[in-house]
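Next up, some structures in structure tokens.
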Structure 1
Amino acid sequence: MDFLQLKQEIIEYSKTIGIDKIGFASASVFDELKSRLIRQQELGYQSGFEEPVIEKRTNPELLLPQAKSIIAIALAYPSKLKDAPRSSKEERRGIFCRASWGEDYHHILRDRLQKLEAFIAEKVPEAKMKSMVDTGELSDRAVAERAGIGWSGKNCAIITPEFGSYVYLGEMITNIPFEPDTPIEDQCGSCTACLDACPTGALVQGGQIDAQKCVGFLTQTKGFLPEEYRTKIGNRIYGCDSCQTACPKNKRIDFHFHEEMEPDPEVVKPLLKPILSISNREFKETFGPLAGSWRGKKPIQRNAIIALGHFKDKTAIPELTMVLKEDPRPVLRGTAAWALGRIGDQQAISILEEAVEREKDEEVLEEIVKGLTMLQP
């Protein structure tokens, strides 16, 4: 079979189904990545959301026997919010990162990969294929880099010449021996804009990230947020774009190719106070379609409380008091106590002193004490 011709047919077909960029790579072991992942593991820099078995992350043949090639795809997503609602003194708003605007990208990319699989299966009935997006074993970035989609930037994102780093990535392992494309040369040069912009110093050095410090990761955790990071999060309720917005390669980059990626401004930049009392049903209806809802409402609510503390929003004291008094979840009660202390209103002192008398949870009591300490003259 003429695999060169098939490759060209796949490239042409990909354009008709809304794939913005496609590349082909060999399915050989990712040796360099393996070394880096082992080092990351040793340093404790992993998030814990990754596939734990490094061999599976670096050896495509373990995922698809007789793997010969990997097809990488990229879809560009919007970076600018049209008609963004303004945050006001009495109506403070949070923000979801750009990668969580519109419909959950996992669904969008799986749809494109399924169509690509069907097209290839029609051409080569005996073809074997395995597709994945984000939660798969392989490193999307390592595959995209090898396939010439873009280079791996100092911010640990794939940066494409056409769309900057505002791209979703997916890949398909196959037993078809496609000719690989040429990787793109690194174009970051001496620039350190992303490292300088990182709020927590999570970017240890160019191309190396301590995921445990990354705001994007921290907003997805479910427990108490370490105190040193609470003031760094600002009004982010899911994810972080600092290293992307600081990147010169993303300047004036904004593409609106896919209708399902278009964000609802009121959803991705929501009012904070209503989030504190949102029901499970309301949360699912409002935020369920977003990628940022995957961990449920608790992290979003905790982050909203931290954001209200960040704004020192005195109008939120009744809502925060209600959480402190009535919410069954210690993390939210404790975070509300911290936020009340941060807001610094005289009224908060009596609220927190009353809470000390009734609270039984040790961690929550610690947070109440922190709040009271902040309120001392």
Structure 2
Amino acid sequence: MDRTEILRWLHRKLAAPATGTKRRIVRFRRHGDYKRFLNVWTEWAASSAKRERVRHLPLIQGFSFPDEGGASSGFPVKAVWLEADQPVAVDAPNIMPKPTTADRGIPWGVQKIKAPLAWSSTTGHRIKVGVIDTGVDFNHPDLKQSLGRGINLLNRSALPFDDNGHGTHIAGTIAAANQVHGMIGVAPRATVYPVKAFDNNGSAFVSDIVLGIEWCVNNGMNVINMSFGMKSRSKSLLSAVNHAYNSGVIIVASSGNDGKRKAVDYPARYPQTIAVGATTRLRRVAPFSNRGMHIDIYAPGDKILSAWLRGKYNEMSGTSMATSHVSGAIALLLAQHPDLSPGDIKTILKKSMVPLRGTKVPRVTGELDIVRMLQAAER
């Protein structure tokens, strides 16, 4: 594919009006083809008013383009992998958020996994948790000491402010730190770096997630929290997850809220992630939680109180909430054992989990217990 072909394809690709919502990811099979395309695109983008419609995905040697009316045709298919840039959604809560003015303190889920018993020896200090989500409320009193700058992938010139609430709730469970008047998260001295990839409706594309993973890897995140999912497999997303895994970054992902017994959402279904299901106060699998052989561990996810927009608090249920408990727990573990690999951590979690109630085979997958987790890491 020579320079003229690339330019002709780019112009044709972006000739259609930007009215649709479909996108397509193009990944190059050979590094040389990718570099050649990148050089031409970089030069072309400098003078094109439509450059914002193209997303460069260096982590997977690819690009995401608008896909209007089959505009992907004409590309030399033998030189690339083509796939739909699929929509992704944050895991919608099983119940609507409930505002509360009650005393916050230590939420029941943080108590249940025994995080307070670990704080005398580890609080997650110096551990960086990237939260790929809807952003965060930077003005929340319980989060002011717990946040790094992060990035807004939807508007690179702005802070990743939350206009949905989901990301703020996740951040609160991981690392809220306001013991005088507010709530305490699982790892109160860990630092959450919000990566805003989702809009105010909680929607994104796979390419947004790929860019979020790339930012987390390049900026030294120890853990990535992914409280979102999709039903179908994406090779581009798997490629990005593999890159993070091979870089030593732990990815924690929610299983989904469909109440399915043998199905788990992607990316939680990938073996390179830690797949999390949700439990209730009674240590039973929550009715809404997906479950099955792909779940690595369960954690509290039913009626979880955490931070919300405008300095408030909300109660939410979902595997998203369970995932944030596990991300916080891993931050506590890494603060004591920073050299553990993603594989090591999954093994420790599986060794130390507590059997669930009400299951026929309780020893297959259990619930998070931080005290047992830290003990298992010492063996």
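We did not get these values from a lab; they are worked out from the coordinates using the rules stated. Bear in mind the structure is a predicted one, so any value in this text is a computation, not a measurement. Cβ atoms are built from the backbone, for glycine too; each structure is taken alone.
Key figures
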read-out	value
Among 1, 2, which structure scores highest (criterion: FRET efficiency 1/(1 + (r/R0)^6) of positions 190 and 246 (r between Cβ atoms, R0 = 25 Å, to 0.05))	1
Among 1, 2, structure where P(r) over Cα pairs in 10 Å bins from 0, in percent as derived comes to 5, 25, 32, 21, 11, 5, 0	2
Distance in nm of label points 7 Å out along Cα→Cβ at positions 86 and 350 derived as 2.4 - corresponding label from 1, 2	2
Given -12000 for helix-only ellipticity at 222 nm (-39500 (n - 2.57) for each DSSP H run of 4 or more, over all residues; to 500), calculated: source structure among 1, 2	1
